[in-house]
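Engineer: Each structure below appears as structure tokens.
Values quoted throughout were computed directly from the atomic coordinates according to the rules given, and no laboratory measurement underlies them. Since the structure is predicted, the reported quantities are computational estimates derived from the model, not experimental observations. Cβ atoms are built from the backbone, for glycine too; each structure is taken alone.
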Structure I
Amino acid sequence: MSLSPAAVVAGAYFPGPRSENETWVRGEFQAVLDQWFDWRKSLFADDPRLVGPADRLSPGRLERREILSRELAELCEALTAETPTYTPRYIGHMKAEVSLPALLGWLAAMLHNPNNTSREASKVGTVIEAEAIAMLATMVGYDPARAEGHFTSGGTVANFEAVWRARYRLDHWLSLGLHIAEKTGEPLDVFASAHMGWTRFRELWAEHGLTDAVLRRCSAAIGVPADIWRRIGRAAGRDYMGPVLLVPGNKHYSWSKAANLFGLGEESLWAVGLDADGRLDVDDLERLMRRAETEDRPVLMAVGVAGTTETGEIDPIDALHDRLEQWEADRGLHIWRHVDAAYGGFLCAILGGPDEDVLSRASASALRAIGRADSVTIDPHKLGYVPYACGAFLTRDRARYAVSAFDAPYLDRPELGDGKWSSTLEGSRSAAGAAAVWLSGRTIGFDP
């Protein structure tokens, strides 16, 4: 009996619930270790040995090794009490078996311990990260030549990254509107200014001869927020209550954290109603946008979810884009669109293949629309079968990836190339997750 392509992949690229691939996996683990040890021995062959044969067998060292072996064995035994996610008996949620390409890629990179904060600290890991991000970008429908992104510790931080960038963009536009209102004495239209778009921004920038220094004096992200909000309220003729986040009513807890951490306040988190199937109601989304406009509260971000935490539902992301793109076309109002695809993003790999019919038409259409979003969160450590912790944040292009500039002279060295340290919320980031995704993409692939 011939095996299906899926069975061939599963049989080759997973350890097997009864360790069916044990012999081969042992060999690959040993090969990784052999290469690592050989590299360490040969790179600086003339360096003196710090530990001689006699020292290695001294009673003190042997005793220390025995202690380590004993404690390691205890740790390994303790870990057998963890949930056995590898077995077909386990029908779990979001967490599954780790694939062999991911495990081996993670192991190989972890042994070298590269820190993807900069090219200096991770000469190879940063290149692997860029290539792996391009693979994920292709899968979700972005142009890999234009998309930007990086790996995070998980979906929560990736969602924070989206808020950070959406705030950066909104702050630029609203700061410019505030400056013009204060300069001319004309009333400030908070909602229109906060959503003006980069084309209008550049036109007004040139028209008023603005500089970065001038704009910084009107920025709530750079200056004293309370003072800037007071000035916005005075220019608008009513108290300014700050921006709002529009998220589905079944929102992930990370959005409440984001509202707290970015100083927006819990009240700024406006829950969009759900339909009978637990998916975002686009008509209710528009109702909240109109309410925000009436109250002069900018929409920092509108969020759709691909794979809700509770039920795995996929919001009508295509309809969300259609509605917001209509606002852009009719009124020139640009609202940041983020897709939280931490759980379901890898379902995009099904699209266009022989098994697409396992998805409803609505879900397939929604997944195809992810590439229209400004930014996307996706977790390889869920349906990518990659070891924890490995999330990813993607943007459609470099402009949407932009964030506030930071100064770190010890890292800011042009001769080393572009590092991600200044554009990531996390400072140090392991390259192990990126390597796991990279090897998965080169073997299993992220397509049907």
Structure II
Amino acid sequence: MSEKVKIKIARNVVHLPAIALRGLVVFPNNVVHFEVGRTKSIAAIEAAMHANSSVFLIAQREMDIEEPTIRDLYTYGVIAEIKQVLRVSDDLVKVLVEGKTRARLLELDAGEKYLQATVRPVAVRGIAADKRNQVEALVRSLKDCFEEYLSYSPQISKDVVYNIISSDSPLFLSEYMPANLLFKYEDKQTILNESTLLGRLEKLLTLLRQECQIMDIERDLDDKVNARMDKGQREYYLREQMNVISEELGDAEDTRAEADTYREKVKALNLDEESTEKLLKECDRLARMQGSSAESGVIRSYLDACLALPWHTATEDDLDQAHARKVLDREHYGLQKVKERILELLAVRKLNQDVKGQIICLVGPPGVGKTSIAHSIAECMNRKFARMSLGGVHDEAEIRGHRRTYIGAMPGRIISAITTAKSTNPVILLDEIDKLAGDYKGDPS
């Protein structure tokens, strides 16, 4: 009995030239064309053409292997008939083949010229009588799932669609569908490895449903991306229209470019998140306005005032008592009580570093040196000095700044003094505070 089995196996064994395919799985009863570039593969085609035009096609497990061995190839492949060979160049050949029979790879001889494979044709097992209804249900489910697949991939050839819809043969569908649909080559090989028709149909249905789910997710993502792109393109189109209208009206000033310049300056300052958000919001408002509008001038003034402030510039305090006394004695003669009070102020500041701001009031008739004492305090502490005269001021808006709703609104005296001093911690002198005037317009005191 064992001898008969051996004779049967020996009779079915076929020796053929083999081609290892990268990322391609060929099925029986399907015509495929592909390019061949490896020397051994070209030699295998030439050997097959000289013999009987049959060649064994089998897929590689890894696409980047140049010299595959039997471990690098899958177990099952296809015996195919070469229909046409077209030499494109010395190292590239286009081949048209038709798959004939599914076969199992037994041995592989990696000769010097080409791969020689020992294979045994293996047919797919038929359907048992009690499984016919199950197979019929699988075929119907496959067709229903294929119609859903078509809604996601309308670019499939009409011939492919017709052949699948019009056929009721389970064997034909199990070979034709994976060969012509966009599955990964590993999934196609899984179907080719399956020896039972029922198992093939089940795996094919599972793969097709998975592909439909993936394509449904892809469609949702595409819709979201397209919606965002459409919104961006619509805004761009409307902005271009606004620019053209502005040019036609003679107002060719481009506030968008100006807003972009302001935006870059704001980002370069590296401010805290709240301040940056506020200034960038003003830049966006400016970009949407006409260059000649009154409000755009207000926003420009506001941004210029904010950008001119010394956000990150500060001087380091010098609280040395000896240095302070030396400076005060050099600049002023006498005034011992005033000097002692100033030294006490510096001593308290040295002991308590957390003091945010200190106010000292200098009182006296004109010409006794109140302003020069303030200047000396700044020199003692190594700080910048800024003087603001309040004589004749009768509107508190001049001190704290005008409301931005007014055309030509300006920052207040204190902000202007900080900008002039170019430091975040200057010594500010509020001079002539006794000359503040209060009337019906307001009382700045």
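Engineer: Matching task: 10 is the computed value of relative contact order in percent (Cα under 8 Å, 6 or more apart). Pick the structure from I, II.
Structural biologist: II
Engineer: Hey, distance in nm of label points 7 Å out along Cα→Cβ at positions 280 and 352 derived from one of I, II reads 2.4; which structure?
Structural biologist: Clearly, the read-out refers to I.
Engineer: One of I, II was used to compute mean count of other Cβ atoms within 10 Å over residues 32-39, and the result was 15.0. Which label is that?
Structural biologist: It traces back to II.
Engineer: Determine which structure produced the value 3.6 for distance in nm of label points 7 Å out along Cα→Cβ at positions 64 and 216, calculated from the coordinates; the candidates are I, II.
Structural biologist: Answer by label: II.
Engineer: For which of I, II does log10 I(q)/I(0) by the Debye sum over Cα atoms at q = 0.08, 0.12 Å⁻¹, calculated from the coordinates, equal -0.70, -1.08?
Structural biologist: Derived from II, not from the others.
Engineer: Rank structures I, II by distance in nm of label points 7 Å out along Cα→Cβ at positions 224 and 376 and report only the one at the top, that is, the highest.
Structural biologist: II
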